[in-house]
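The numbers here are math on the coordinates, done by the rules we state, and not lab data. Quick caveat, the model's predicted, so the values are computed rather than measured. Cβ atoms are built from the backbone, for glycine too; each structure is taken alone.
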Structure 1
Amino acid sequence: MKNVTLLSGSLIFYALGEPRHLVLLMLSVLSNYFVGLHLQPVKGNRKSKNRFQKNWKKLLFIAAIAGNVGCLAFFKGRTDQAGLPLGISFYTFQILSYLIDVYRGDIRRERSFLNLAVYITMFPQLISGPIVSYGELRQPIRERQMTAESLQEGLKVFTVGLVWKVLLADRIGLLWREVQVTGFESISTPLAWLAALAYSMEIYFDFYGYSLMAIGLGRMMGFRLPENFKHPYMARSVRDFYRRWHITLGSWFRKYVYIPLGGNRRGMTRTVLNLLAVWMLTSLWHGSTVNFFIWGGSLWFLIVLERLLEKTGVGKRLKVIPHLYLWIVIPITWMCFAITDVSQLQIYLGRMFGLVEAINVRAGDWEKALTNYWPLFGAALLSCTPAIQKLYRRWKDTIPGMLVLAALFWICVWRIAVEGENPFMYFRF
């Protein structure tokens, strides 16, 4: 009955957000359930029969992968990203991981349609992850306990995520929107950097907030969803940054693309090509416009460059410089991610480096922005460190700590009521 309730609630939740694509979601669940039933590895001694079954399963597996990827590519390839079915990038990757794991023999096929449907449509992480393999959730889907303790613990985590989204991401993101309204040609170089930093903070706390809310909701129901972020802005390299950012997506590409291609076991040239494949697929996963491939290509180049420098021993003894390097290059790459019009992207990057002559630049525009937003920048930069997490763990079970969380929860509810809908950024992907 827990699973019946969860599946029903998840479908209602999806229908409230996007009723026109509910049929697509259910057809995807139903078709992949039946495919999964026939992908279990063949066992036995009859070679001729086994060979036929293996070949048939291989064809079925290829067709299923092609069908799921093709459906995702069809919607991703359209220029109107607003028409993208809600959550399709995330639930497709979960379906693919299930099919691949069953075909490889890493997990047993799931005979219960209800259990598999719950895994694919579970509402906390249906829309924007974390991306979880079926092996991680199989046991709690079959048997889990909902307790007062898990409900309370989950609500605390949920509240922290809500605070990151409503009180930090949405507020600091206003600077980025102000710059877009003003026009990239009309801003100074310092303001261009401030706005890029604001977007970098917005996308982090928006997505991190969603992930914590999903983890909290899962905890309330007896699930332990994996961590999706681990202080990425404290990294010392781009390579380390993306080990800490959207961890479950990185793990998915590492397990199902990078390692099967050979990983880093076949020499530097092959490693570089494997990384290129991963980053081009990651770019395509986010969108089919040119800016995403510029974003992915720039990250691939930086990671390859870092690997080459590692061989020379450069940076091992440095302490501050690697962090400064990261805080310079990451906001630049986020601009490639955020600005879909390549001509506008060129203008913005030109303004960041003073290479494009500005029109009607107002002297001191960055000072006004800094005056208005310095408390948010300060809070965001502090929250990028482990300090807030340590403070939370120390106080979350105390009466003062719980009163603060309760107050923050209702402040967030009030702000949502006042400001209206402000969707999560990753709903577009």
Structure 2
Amino acid sequence: MCAKLTKPHIVVEPPGPRAREIVEKDKQYLMQSFVRWYPLVVERAEDYVIYDVDGNAYIDLNAGLGVLNVGSTNPEVVKAATEQLKKFTHYSLTDFYYKNAVDLAEKLVNIAPVEKPAKVFYTNSGAESIEASIKAARYSTGRQYLIAFLGAFHGRTMGAVSLTASKPVQRKGFAPLLPSVIHVPYPYPYRCPFGTDDPEECGERTIGFLEEWVFGKLVDPTEVAAVIAEPIQGEGGYIVPPDNFFPKLVNLLRRHGILFVSDEVQAGICRTGKWFAIEHWNVKPDIIASAKAIAGGLPLGAVIGTDKAMSIGPGGHASTFGGNPVSVAAALAVIDFIEKNKLCERAARLGEKVIKRFQEAMNETQLIGDVRGKGLMIGVELVRDKKTKEPAKEELAEILMRLFKKGYLVIGAGVSTIRIAPPLTIDEEALMNAVEAIIEEIKKVEKERRK
């Protein structure tokens, strides 16, 4: 966790010549079904510093989309994975046994906020963890309906994208999707769908909508298997719900025997200052879906749930590569590194500092409409007018590109929110320099647009 750079080192204005060449080949040979934020072509990385093919060094503020919580090429993770590579690279866990998979499951059960006894199912990604959660919920309850939230992102496989409701483009062209999925408003305090500026009232009205309109007029709650929610909506805008929402939601679900699935794919593994983000509200999910940061950059997901929820019988679900021994070895090293270096506590401390600085900046610029987050999962929502709250979508794109050219790798979320999610190992001075660089570019863009 020692500092290597506190500010970027740009030798060639990005994208440089080598980067441009690779970008053109990418267009030729890869299906262009995804959107890149800017033409960054990575050559190597170390902790929170990313180097491109033209020799530029960047400060990482997105952690490879919330994956690199312990930093890039973490020496302890690399060592653990390398040692396992020398032993065996694969031997399907769903057909045979190996020790490190059991060791990791024990650790995950111990740190997860679910009722014990509990069990784990390994996957390869966040979307697969959601798919497995859907199957576990339907199987264990014998019910078919699923409820998700508007603004949610749960993945892109058919079951996961059926729950996703962040942007129409993510669903366009893929219908018919999974049947018996209902979407309800999410309590977004800054833009409450029920027209109130009071966060607690927004939470109350969301629960009321679910109880009165969904259960009262659309579906009998005895037919609902699970409600699936991100504790903090990620791709939807880094939206933190009001404090009363999850306790009331879980109380409602318990009354009807409905399972609660917490999608911790992005928010988990200490990103918010706790192992799992749902811990901030002192409620216990029946199932937790995890992935991204769990194995330090290697593909691995894990579904953690109560014995009752994780009751699919032999032959009912499996995954050839789920629980790959190399990824599992890396995940064990990730957990040990986080515990040894108190990264949950560090994320909470640094997050408070970053949020405070951005809240101060709200008085310095009209473009910042809202600042929200927990730990190092922070959203800075940009608006053209603080009264109308008109999203500053074009301004966001301009600011992110300018920051890239200056050597800061920052991305967006939702319509016009800056997403702050660096490795939890980032040097404090480097982090605060990055924050000041972001604020500076916000002010510059605001000044130029108002001329």
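Some observations on this one:
- A value of 2.6 for distance in nm of label points 7 Å out along Cα→Cβ at positions 143 and 175, calculated from one of 1, 2, originates in structure 2.
- Set 1, 2, criterion mean count of other Cβ atoms within 10 Å over residues 95-102: the highest-scoring structure is 1.
- Across the set 1, 2, distance in nm of label points 7 Å out along Cα→Cβ at positions 111 and 343 reaches its highest value in structure 1.
- Source structure (of 1, 2) for log10 I(q)/I(0) by the Debye sum over Cα atoms at q = 0.09, 0.10, 0.11 Å⁻¹, computed value -0.58, -0.72, -0.88: 2
- Structure (1, 2) behind the derived value -23000 of helix-only ellipticity at 222 nm (-39500 (n - 2.57) for each DSSP H run of 4 or more, over all residues; to 500): 1
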